[in-house]
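In the part that follows, the structures are each spelled out as structure tokens.
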Structure P
Amino acid sequence: MLVSSIPFLRWGWDPLLLFLIFLGVHLPSGRFLWLIGMGLGFLRDFGTGAFFGGFACTFGGIGWILNGTRRWVEREEPLVQVILAGILSGVASLAYGGWLMAADPALVWNRALGWTLPLTMLLQGACAAWFFPRLQRRLNW
């Protein structure tokens, strides 16, 4: 199962999104990051049983953003990678929420978005700070 059994990590930690951001930062060419993102999003859709195709479109968009901003970001700097992971996780959360609200008009934003979104961004950034160097050493990139 791709969803964690720890309650706090269940809504805030997304390992597939972090892996997509890791690939976007470390791959020499980002030509097909949107396609890799859609594939990872389909894995997340299958694992969660949520609105089918929502994560695929969201992750595809994140891959497209990663490819488009390759020349603007110093990819080797670890602090920039952490900040980028936090910002892109926030963008992904907002985009997925937008997809859900477009699919079901009965859904609305709740008041908890004001504190859950920054916490999610901080958690994803902290996980990126811990996982990215270890994954880079493991893959010998």
Structure Q
Amino acid sequence: MEEYLSNLEQDLSDKKLDDFWVMCDDSDFKAIKKSKSEVKKILKEKAESYKNKKIANIRLFFNKKGLNNQDWIFAVKITIYEINENGNIDTTSNSTWGVYIRYSEEELNKNKFKVNALEKLVKKVAAKKLTSNMIVGINYSDI
């Protein structure tokens, strides 16, 4: 499992998919591999196109120490933000929600992580069909 985690972490890092953005309202799931400040600038410059839409930030975390202490070893954090009429990311509590999913070794063994599975997760989270506490999160088996 440690080798799998290392390979997954390296692969996602190489493809810049460990922290990226995606427009929730677009029909295609296209990763925006830019920093938050760059994304904010683009949204503001094209406010008319993006206003009243949703954008998701997707972050993937690894915790190899979890292999030794039966803790989580991999996590997916999806945060949805509404974009206001000025093209700004709205960070108020009514305009921000998400899910934080933790995988144990057993859960990741049974359900290998696939990037294309993120599209379905983002759609569920954007529709508020799947949400969690963003600090504590939920276990993969609970979804």
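Say we calculate distance in nm of label points 7 Å out along Cα→Cβ at positions 16 and 88 for every structure; which of P, Q gives the highest result?
Top value of distance in nm of label points 7 Å out along Cα→Cβ at positions 16 and 88, among P, Q, belongs to structure Q.
Quick check: -8500 is what I get for helix-only ellipticity at 222 nm (-39500 (n - 2.57) for each DSSP H run of 4 or more, over all residues; to 500), calculated from one of P, Q. Which structure matches?
On the way: P: -24500; Q: -8500.
Structure of origin is Q.
Work out relative contact order in percent (Cα under 8 Å, 6 or more apart) for each of structures P, Q, then name the structure with the largest result.
On the way: P: 26; Q: 21.
Top value of relative contact order in percent (Cα under 8 Å, 6 or more apart) goes to structure P.
Tell me which of P, Q gives 49, 22, 19 when you compute Cα extents along the principal axes in Å, for residues 40-111 alone.
Matching structure: Q.
Which structure, out of P, Q, was distance in nm of label points 7 Å out along Cα→Cβ at positions 24 and 72 calculated from, if the result is 1.9? Intermediate values should be presented prior to the final figure.
Numbers: P: 1.1; Q: 1.9.
Answer for the origin of the read-out: Q.
Upon calculation of log10 I(q)/I(0) by the Debye sum over Cα atoms at q = 0.16, 0.22 Å⁻¹ from the atomic coordinates, which of the structures P, Q produces -0.83, -1.54?
The structure behind it is P.
Upon calculation of distance in nm of label points 7 Å out along Cα→Cβ at positions 56 and 104 from the atomic coordinates, which of the structures P, Q produces 1.9?
P
With distance in nm of label points 7 Å out along Cα→Cβ at positions 80 and 96 derived from the coordinates and found to be 1.6, which of P, Q does the value describe?
Working through the options, I get structure Q.
No lab work stands behind these numbers, since they all come straight from the coordinates. Here the structure is a predicted model, which is why all the values come from computation and not from measurement. Cβ atoms are built from the backbone, for glycine too; each structure is taken alone.
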